[in-house]
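Have a look at these structures, which come just after this line.
Nothing in this text is a laboratory measurement; each read-out follows from the coordinates by a stated rule. Keep in mind that what you see is a predicted model, and the values were worked out from it rather than measured. Cβ atoms are built from the backbone, for glycine too; each structure is taken alone.
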Structure P
Amino acid sequence: MVSRRSWILLLTLSALWGSSYLFIKLALEDDVGPAVIVSVRTALAALVLLPLAARSGALGGLRANVMPVLLLAVVQMGGPLLLIAAGEQHISSSLTGILVATAPIFTFLLAFAQEGQERASGLSLGGVAIGIGGVALLLGLDSSGGAALAGGLMVIAASFGYAIGGWVVKRQVRDVQPVAVVGATAAVAALLTAPAALLSLPSHAPGFEAISSLLVLGVLCTGAAFVIFYSLVSSDGPARASLVGYIAPGFSVVYGVTLLSESFTLMTAAGLVAITGGSWLAAEGRWPWQPRPAPARVELPAARSELPADRAAVVEPAG
């Protein structure tokens, strides 16, 4: 049974990650470019996470994971966050939050493509079809013009990057605590995007709203959010913590509609249900009311990564 504390943490995390797209939109509206947004928010996140990792003595494990951290900085953090911010220049924040929820579908497809890695159930395959149908519905009928379609495809590509990042963490990251990996990845992403950020600085000083948005994005939506996430993983397990990926899109829609006056049509609602529902079925292979089967006991090599082995270790609906 989920404790009250766990529900509070889960809803808080969903509210934070769901608000990322709102704050990205606010920064973009003040002529802050995607590279600036990503470089600043990842630098702030690193400033939050690396001291926590140092305090717990977790930084030593990074020495054996230099190459995976560099790869994750590109495919799971810097690249996807740039694509999301660039895509959101052309689509609404609420649509962005919905499309990011396709990440579990790509995770399933990557596992399915590797022979012997995963046995696909009919529900899982059906979930993929439903999720793809939701994407087609939103991009084909609920977007306006080629720019919006391109923006949506950028966000879809970011979700694919998150799925690749999950594959990297599961197979290459070893003997290191999650807070150290995320902190180091954020620091590297900040450095990699810094040159582009310097070249795209706005022609005027950002206003209070834009500066506040960047601070919230970095400190709360990225840094503090990952602390909450891994606290949930520790107390309730990665499967339950991964529920945030299905709740956060609802928050992004609420924020976009109520605070930015974005439209919410029947097509949007149908796409939201299809993508989140399809992602659930693809990832879980069961209906939400069915109990999760007990995992088979597997002997693992000693001293593997302390990161959870399933997709929840790398859930990143942080926009």
Structure Q
Amino acid sequence: MRDSILRVRVPATSANLGAGFDTLGMALSLYNIFCVSEKLPEGEFRSDVIGEGVRELSDARSNMVVKSYIDACEKWGVRGCGFSVCSHNAIPLCRGLGSSAGAVVAGVLIAKALNGIDVSEDELLRMMTRIEGHPDNVAPCYLGGMTVSCWDGEELRYVRLPSLPPDMHIVAAVPNVRVRTSDARGALPDKVEFKDAVFNLGRAALLTAAWATGSWEHLAWGMDDKLHQPYRTKLFPGGEVIMDRVRAIPGCLGVAISGSGPSVIALVRGKPRKVAETMCNTFSEYGVESLFFVLEGNAEGARVETPLAFT
């Protein structure tokens, strides 16, 4: 890392949090780090990967960081230089923890830094959203913490909510099963019942208000959902039972599929061990290996460092 000319660190994220489909997202204290070691001629890229995705992402042209960099340069009308990057990946791929959003955020920030592009924070986030297609992951990844965001295809509005209390943990259970976002979206119905739409409006409003005021006792209701989770729990083994089991554990304030899944997250006040064990035991019961992380939900957003910051 000391030989890098630029280093970008991005956090994992958990989108939706149940009722907040495509609008709510939270940064988590699990990070990917992208080290740019040198500039290369325009159109030339080299990529090395350490950790998650070592097989899939070593081809520079298929690497989302490089693709997002190229896309951002083209949209800004800049003939960007090439570069060599080494990705240190800790965020699991295709598990609902925002790995693709992190790559998009990193690619846009590298485009700005390497080519001296002078744009505002709002414009950076709009560019990230244009490339990703929706803001629920890129907004918390870039800003950190918990965010509410709305995107109409052109304009973006977002609010960063207050921090969680220090004794609140995020337990993320990650099964050894992949669910691609396209498959998870394909599982959703074209139409929903009016009563289900009203249900989710109330729950999403309650979740946001509870978070803003520290009324954590309302999270279990606020994280309930009828728009996407009933369909997505069918996409991975144990999905249809795990949330009910975890929700019943004392100290668990709320549980949800993380993003499009199959990871499941729980907000826990106090000791998280029982929640983590129940999650992993449930996946094991259904024949799936898993691992878990105990994380902070007040994670920093994306950070760009030059050599002076870490030599």
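Structures P, Q were shown, and relative contact order in percent (Cα under 8 Å, 6 or more apart) at 25 was computed from Q. Name the one structure among P, Q that FRET efficiency 1/(1 + (r/R0)^6) of positions 123 and 267 (r between Cβ atoms, R0 = 30 Å, to 0.05) of 0.40 was derived from. It must be structure Q, since only it matches.
Structures compared: P, Q; top value of mean count of other Cβ atoms within 10 Å over residues 91-98, i.e. the largest, recorded for P. A value of -22000 was derived for helix-only ellipticity at 222 nm (-39500 (n - 2.57) for each DSSP H run of 4 or more, over all residues; to 500); which structure in P, Q was it taken from? Here the read-out was taken from P.
Using the calculated result 27.5 for mean count of other Cβ atoms within 10 Å over residues 19-26, pick out the matching structure from P, Q. Source structure for this number: P.
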